[in-house]
Structure 1
Amino acid sequence: MNHTWEFVVCMGLSILMIVLCYRLWRGPTTGDRMLALETMGALGVLILIALSVIAERTIYLDLGVLLALFSFLGTLVFARYLERGLIQ
């Protein structure tokens, strides 16, 4: 089966990931960096779903679920530190 569109989607998401890496590095505030990191996690899940379709393997879906879970938990931890003022 021809998966040309899935490869195009993966490449587009990868380019967006590079742009988000720049925002993560240069973000003027911690909130901008947190938003970039959370968006990178969501894009990573989308890339894993597209790879699951391309490779026809369900293990990538399991990895996507784990990445979404850990990304969410990481965001909660950072938000807690920001709320307490431990990170500026």
Structure 2
Amino acid sequence: MEAGVAQFLPLVILFAIFYFLIIRPQQKQQKAHREMLESLTKGDKIVTTGGLMAEIIKTEEDFIKIKLNESVIVKLDRAFVSKKVEIGNENA
């Protein structure tokens, strides 16, 4: 019985290392991104996955309306918001 457990011990250790180095940090990052998407409000500045910087005009359930410049307003799927730009970091 002990020999059978000893054979699987390296596999269990490898899985634990894999979990703590890859899976867990990725889950934390996904949770933080989901919370950021849920907290978007009118007036927030964002960066899209395409690299466009925009300002949120209106939030809807699955989409947001963003202003790219003074005359261009478009509708964007929330999934394509890369990050929220904090005030003071617009030119960073």
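What follows is calculated from the coordinates using simple rules that are stated; it is not laboratory data. Because the structure is predicted, anything quoted here is derived from the model rather than measured. Cβ atoms are built from the backbone, for glycine too; each structure is taken alone.
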(message) Between 1, 2, which one scores greatest on distance in nm of label points 7 Å out along Cα→Cβ at positions 44 and 76?
(response) 1
(request) Looking at distance in nm of label points 7 Å out along Cα→Cβ at positions 4 and 60, point out which structure of 1, 2 has the largest value. (result) 2
(request) Can you spot which of 1, 2 the value -30000 was calculated from, given it is helix-only ellipticity at 222 nm (-39500 (n - 2.57) for each DSSP H run of 4 or more, over all residues; to 500)? (result) 1
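For which of 1, 2 does relative contact order in percent (Cα under 8 Å, 6 or more apart), calculated from the coordinates, equal 21?
2
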(message) If Cα extents along the principal axes in Å is calculated from each of 1, 2, which structure is the one that comes out at 53, 25, 10?
(response) 1
(request) Rank structures 1, 2 by mean count of other Cβ atoms within 10 Å over residues 20-27 and report only the one at the top, that is, the highest. (result) 1
